[in-house]
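Bear in mind that the values in this text are calculations on the coordinates, not laboratory data. Just so we're clear, the structure is a prediction, and the values are computed from it rather than from any experiment. Cβ atoms are built from the backbone, for glycine too; each structure is taken alone.
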Structure I
Amino acid sequence: MRTIIISAILLCCSNIFMTFAWYGHLKNLSAKPWIIAALVSWGIALFEYLIQVPANRIGFQVMNLGQLKILQEVITLLVFVPFSILFMKEEIRLDFLWAGLCILGAVFFIFKQRILGV
C-alpha cells in the first residue's frame, strides 16, 4: 500500500505541472505568439516528466498497467477541476460530478480484485 501512496503523491505533483503546461498558457500567455507558449509549456512539461516517469515506475511494481492508468485519470480529474475553477475561473458545473462518478466506476472495476478480494 505504501508504494501505491508514494506513486499517487508523485502523480499528483506531476499532474499539477502537466495541467499548467497544457492549459496555463491559455490564461497567462494568450497575447504571446503560440511558439512562445509552446516553448514555455515544454519547459514546464520537462518537470512533469521528471516526476511522472519515476511515479509510474514505482507504481508499476505493485499495480498493473490498467490500474496505473485509472489512478492517473482519477488524479488528473482531481487536479483539473480545482485548476479550472480556481485558476481559470470556470464555473462549477454538474458535468464535473458526472465525470467524477464515471471515473469512480472505472476505479471500482479496475481495482475490484484488490477491493473485494475476488
Structure II
Amino acid sequence: MDKNQCSDAEIRGKIDIAFARLIGPLAIMKELKSYQSSKEEIQSLLDIVTKWGAKFQSTQNLFFINSKEILDVYDRLDALKDRFLFDTSLGLESELSDEIVIWIYELMELRKIQIDREVKKQS
C-alpha cells in the first residue's frame, strides 16, 4: 500500500518502526570493533535520533525536526555508509551501514507525509 494512502495512525506506526530500525543498528554499530574508527560519530548520530524518537513518543508527529536538521543527519549517515561500503575486512555487519541510510530515508518520507497532511488541514 502506498504510504500516502495510510491513515494517520498507520503513519505513526510506521514512524515507530523506522525509529526502531534506525536506533537498533546504530547502537549495534557503536559496539562493534569493525566500526570503532567512527564510534564518536555513531554515538553523536545515535544521540540525535534517540532524542527525536523520545520526542516523537510524546508529540506523535515529526514537525519538531526541521528540514535542514534531518538532511544533515541523512548526509552524515550516508557518509558513514560510504566510509564502510568497500571495507573488505567487514563481514555481514557491513549491512548495518546500509540499513541506517534506508531507515533515515523512510523517516524523512514519513515526516514529509505528516507535514503535507498538516498543511492541507490548515488550508
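Kindly point out which one of I, II the value 17.1 was derived from, the read-out being mean count of other Cβ atoms within 10 Å over residues 5-12. Of the options listed, only I reproduces it. Here relative contact order in percent (Cα under 8 Å, 6 or more apart) was derived from just one of the structures I, II, and that gives 38; the source is II. So P(r) over Cα pairs in 5 Å bins from 0, in percent, for residues 53-92 alone, computed for just one structure, reads 6, 23, 20, 16, 12, 11, 10, 2; which one of I, II is that? The read-out comes from structure I. Work out the source of 16.1, 54 here, i.e. which of I, II gives that when Rg and Dmax of the Cα atoms in Å is computed. Working through the options, I get structure I.
For mean count of other Cβ atoms within 10 Å over residues 13-20, which of the structures I, II scores highest? The structure with the largest value is I.
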